[in-house]
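Dropping the structures in below, format is structure tokens.
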Structure P
Amino acid sequence: MKFDEMGKEDAKTLMLLPGTCCDYQTNFYNVIDRLAAKYHLICVNYDGFDGGGEIFPDIITVTEKIERYIKEKHNGRLDGALGSSLGSTFVGQLILRKNVHIDHGIFGSPDLDQSGKFAAWLQSKLVVPLLTSFTKSEKKQRKTKEKLKSFFLMDDEAADRFMQCFSRFKPESIKNEYYTDLLTQLDKDIYVEHTKVHFIYANKMGEKYLKRYKKYFRNPDIREYDMQHEQWVFGAEKYAAPVLEAIDEFMNMPV
């Protein structure tokens with residue numbers, strides 16, 4: 001595990017938790033400088049995605065390591081934690097487990113999908129090879145790059161950085177991350193006193209995700225945007241600017 005702290009020393013703390021098969025440098029590439037100008041950032045790279053030799057173990061083991069860091073370095077409390085996609089699973093677990101306190105849990109377009117062992121095994125067996133297969137030929141790389149640019153509205157540099165993740169990180173870490181995320185359960189109607197829960201809802205993902213947000217958390221603050229999954233964080237400025245404004249609003253709300 002790697003934790004890098006940057007930004008304003010005396011500002012509110014905001015932890016950044018990247019999504020599937022990403023390090024924070026890639027996931028938050030488009031917005032990290034703007035966030036660092038306002039907050040004291042705690043940027044996390046999980047085991048298997050931190051440049052070390054370890055393999056990603058499972059969601060709960062990594063959550064425990066994040067909790068230990070927050071206790072040791074920040075007295076068990078953060079002003080905010082922002083999870084991108086799968087990173088939101090960690091935000092949810094940190095709130096649910098109550099071993100540390102977060103004033104503002106910010107969920108970046110998560111699917112919050114959960115399943116049993118067989119379904120999770122089957123999905124990971126099918127999906128993980130697809131995630132890594134495009135790195136095997138230049139033709140597939142070019143085709144995938146154009147799809148990323150079209151879907152996420154990434155520029156060339158962002159698309160190249162994102163694609164490198166799938167060749168740089170070990171398939172076993174990608175599989176474990178994807179598989180154990182599906183197995184990690186959330187309670188219904190989660191409520192923690194003095195914690196506010198905020199969702200960045202990309203409505204082009206579909207209404208079933210909106211229903212999940214309301215199912216798992218009591219009275220969440222949901223901000224709806226007419227965009228695809230995480231377009232705001234990967235390069236589309238027309239989405240990044242309003243979402244960053246919303247994050248500022250979240251972080252300044254009283255709890």
Structure Q
Amino acid sequence: MSLIDLTGKTALVTGAARGIGFGCAKQMAVAGADIVLNDRPGSEFLTEAAEEIRALGRKCTPIEANVFDRDGCEGLVAEAVSQAGKLDILLSNPAFNRRQNFLEHDPEEFKTTLDAALLGGFHMAQFTARHFAERGEGGKIVFISSVLAQVPVARSLAYSAAKSALNSMTRSMAVELFDQKINVNAIAPGWIDTPGERDSFAEETIEEEAQKLPWKRLGTIEDIGNAAAFLVSDAADYITGVVLNVDGGYVLKHCREIPKDTK
């Protein structure tokens with residue numbers, strides 16, 4: 001039997017029609033989980049993503065819902081439980097980021113970033129954890145954070161602030177859910193090759209910057225998905241309150257020894 005075996009588990013994945021969310025859903029499905037796949041209302045990618053999950057031989061229930069607000073989160077969890085019967089796993093990935101200069105930063109977009117990355121995660125986790133607690137069989141919660149919570153990058157102030165708070169919330173939530181045997185962890189991706197990054201940067205820029213990273217490439221959505229599948233498996237049962245960097249050494253890229261003068 002594989003070390004990562006999610007057979008019989010049902011995972012709810014938000015922001016999952018493409019990019020990191022889809023990568024996590026796909027790798028959990030490969031490991032045997034059935035998937036409730038969420039994306040925003042009107043998503044043009046959700047149906048195709050669900051079909052790809054089903055092609056792996058797993059059940060997949062697509063649900064459109066706005067996870068940036070509490071009502072949307074509550075409705076999503078209720079519908080997911082109704083359609084799937086139960087939930088064992090939450091992968092929270094409400095993705096939103098708009099790069100802006102601080103001096104001209106739109107305060108409404110700052111708030112939207114916090115609503116998505118932080119408050120959306122809080123609402124989803126609270127409703128899902130209540131379901132886990134009622135079932136009394138434990139559960140797994142994984143948030144998608146970012147290495148930008150640790151490494152400040154210009155024009156990402158709101159996103160970095162939200163992810164920093166998310167990391168703190170992950171640890172505090174893990175402590176509060178000890179008695180319910182609910183594991184709470186986060187994954188901090190580095191620079192990942194996603195459609196959003198392709199929309200933001202030219203191909204030449206991506207190729208050039210990738211060569212500056214320790215692994216000489218951007219991460220893939222499968223890299224993040226593999227980490228997620230591990231953290232929600234029984235193999236990670238003794239891991240909680242952890243923020244796991246999956247970044248190919250991104251945060252350590254400037255820590256190499258300075259070459260000695262050979263003159």
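Throughout, read-outs are computed from the coordinates displayed, never taken from laboratory work. These numbers come from a predicted model, not from an experiment. Cβ atoms are built from the backbone, for glycine too; each structure is taken alone.
Identify the structure, out of P, Q, from whose coordinates helix-only ellipticity at 222 nm (-39500 (n - 2.57) for each DSSP H run of 4 or more, over all residues; to 500) was calculated to give -14500.
P
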**OP:** Name the one structure among P, Q that distance in nm of label points 7 Å out along Cα→Cβ at positions 16 and 240 of 1.1 was derived from.
**Re:** P
